[in-house]
1. Compute relative contact order in percent (Cα under 8 Å, 6 or more apart) for each of I, II, III and report the one that scores greatest.
2. To which of I, II, III does the computed value 50, 35, 27 (Cα extents along the principal axes in Å) belong?
3. I, II, III: which one has helix-only ellipticity at 222 nm (-39500 (n - 2.57) for each DSSP H run of 4 or more, over all residues; to 500), as calculated, at -10500?
Structure I
């Protein structure tokens, strides 16, 4: 199974990443992807810049553990997670998650699971620049709630659409 995790400052290209993931594969029946981007508004304030910090080495291990958890829960044939760090402007891509499976339901569910866990378990720190200055971004309760629903969800309870 092809699993790949990267943390980088450079942008990524969805088409190129899909091409690498699919190269020589005929067993994949469904691919789901998610791209997160920098918003220009957060908590009612304009955001002109976002800085993402991490601990090299530790972050990659944490991301790989999350991907391994997805593999243990879903019938994945491949998965890819790319997360950017450094200074990003509104509209810039932050994160890419791609999952591939023989069937769409598993791919959709695994992609959503990975994003929910990345938001709550990946060791990244975000600092926004607003008109009032810089501020660290706190974790959202809604992200914790989204991740918590997977604790009560077993693979067998995923329906054909991938929903728990």
Structure II
């Protein structure tokens, strides 16, 4: 077994001058950095006094699950001779919040729309989603259900 390390630095940038003197005295703004890449500007969900112009941790979690599934699907497609020409996923995560302020995700639904270059094995295209789900590092690490509801179409031919 190989071990891979992933490092990120999260820095709170929301001190408005009073620190955390009260719940409303500070901004939830922060930056996520990894290596020499541009920062991801984060905040909390707007329901928790966050900035709507920044990504929330919940959105980043849902997008990480979606991206991991997509990357496995594209890999499996290429390895299987299935040519994908477009892929979009509008993933949705459902989180429940408890009266004490805690909460957890209950479900993430992936809804990938996949376009194939030519008519081919639609059964294989569906099966590759099942395989991608079993292989996705992130989905395998979660304690809630991730379901996949793919839609597969064939690329329209030019001029006809």
Structure III
């Protein structure tokens, strides 16, 4: 009995946190090949692994095994140098759904949920993690127009994200 409990705990630990906040739905008709490439972080909720960074970007490409290579970069003004994290992502359900799990630390995965996307041009996206403490506004260029930015913020607020706490990233 104790071995079963230990095995169950280990499975939970190794699968990581690939949940989804209540009321959040990943985009459908997702096309990975159009999502690949460089994205700039426009805004985010605060978290330790990007704290103090500016000029943040994420670059997505295909690995030989079919997984997605993720390279997150940001400039630390304090340390006066670039910081980079390389990870790997896999689809949680279907490749046509914007719901992936990403890992930067071995077998530990977290949710990467695309909850809004410019399906026509793949020029901007609204992304969250496994709970409402993770939120990003991404775009193909370092700046987006106010109308688009405000629409994404409004959508995030309607889903219960604390948009009044968003940090807007500097890209100078």
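Values quoted throughout were computed directly from the atomic coordinates according to the rules given, and no laboratory measurement underlies them. What you see is a predicted model; the values in this text were computed from it and never measured.
1. When relative contact order in percent (Cα under 8 Å, 6 or more apart) is calculated for I, II, III, structure I comes out on top.
2. Source structure for this number: I.
3. Going through each structure in turn, the value belongs to I.
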